[in-house]
Structure P
Amino acid sequence: MIYRTVTITQVMDEWVVEFRDGSDKDREPTDTIPNPLGFYHYPSTMTKVEALTALTARMSKLFRDEAERLNLCEAALTTASEKVKEKCLKL
């Protein structure tokens, strides 16, 4: 099967979307799961819109998950900082 590729990259404050058609060299089996780093080798049976939708959904999920993780880290850091401040005040 020939695979096509869609990539999404951020250039300054703008997102750039590029599509590339596969060639006969691309007939090897390849992972067809959208990569949250911004690329997706999708089968030729999918439309560009379907591929772009799948990739942006996967990237959005990764960004949301990472934001949640960072919020938890920030909360833990704030809690730890408050505990240290309390100990310093008692000295």
Structure Q
Amino acid sequence: MDMQLIDVGAVGVVVALTQMIKAYIAERWIPIIPFIISFIIAVPVTILHHKGIPTLSVFLSMILLEGLKIGALASSSFKVAKTTVLGR
């Protein structure tokens, strides 16, 4: 499966989960929620990308990179959609 499609799907999942749970979290912690969720989602994404579990150092570094990438994309895409598209 193409990695870009996996990333787009993961970003959508992170945005949806963030919107579902942000009502239960204090407002000052809301910007951190997408990154926490993205690090959790980065584990299966990394396994899927490597078609199995890679060595520990590669596994941890890919989780870090995928988590940061997915979290940043989710945060920025939500911000763009909220400010530009919806005009709020």
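For distance in nm of label points 7 Å out along Cα→Cβ at positions 14 and 62, find whichever of P, Q sits highest and give me its label.
For this comparison of distance in nm of label points 7 Å out along Cα→Cβ at positions 14 and 62, the top structure is P.
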Check: Can you tell which of P, Q yields 36 when relative contact order in percent (Cα under 8 Å, 6 or more apart) is derived from it?
Finding: Q
Notebook entry, point to check: Which of P, Q yields 1.00 for FRET efficiency 1/(1 + (r/R0)^6) of positions 38 and 78 (r between Cβ atoms, R0 = 35 Å, to 0.05), as computed?
Noted result: Q
Notebook entry, point to check: Here helix-only ellipticity at 222 nm (-39500 (n - 2.57) for each DSSP H run of 4 or more, over all residues; to 500) was calculated and came to -17500; which of the structures P, Q was it taken from?
Noted result: P
Check: Which of P, Q yields 1.03 for Rg/Rh (Cα atoms, Kirkwood Rh), as computed?
Finding: Q
Margin query: Quick check for you: by distance in nm of label points 7 Å out along Cα→Cβ at positions 22 and 46, which of P, Q is greatest?
Written below: Q
Next item on the list: Kindly point out which one of P, Q the value 16.8 was derived from, the read-out being mean count of other Cβ atoms within 10 Å over residues 6-13.
Entry: Q
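Laboratory data are not the source of any read-out in this text; all were calculated from the coordinates shown. In this text the structure is predicted, and so the values were computed from the model without any measurement. Cβ atoms are built from the backbone, for glycine too; each structure is taken alone.
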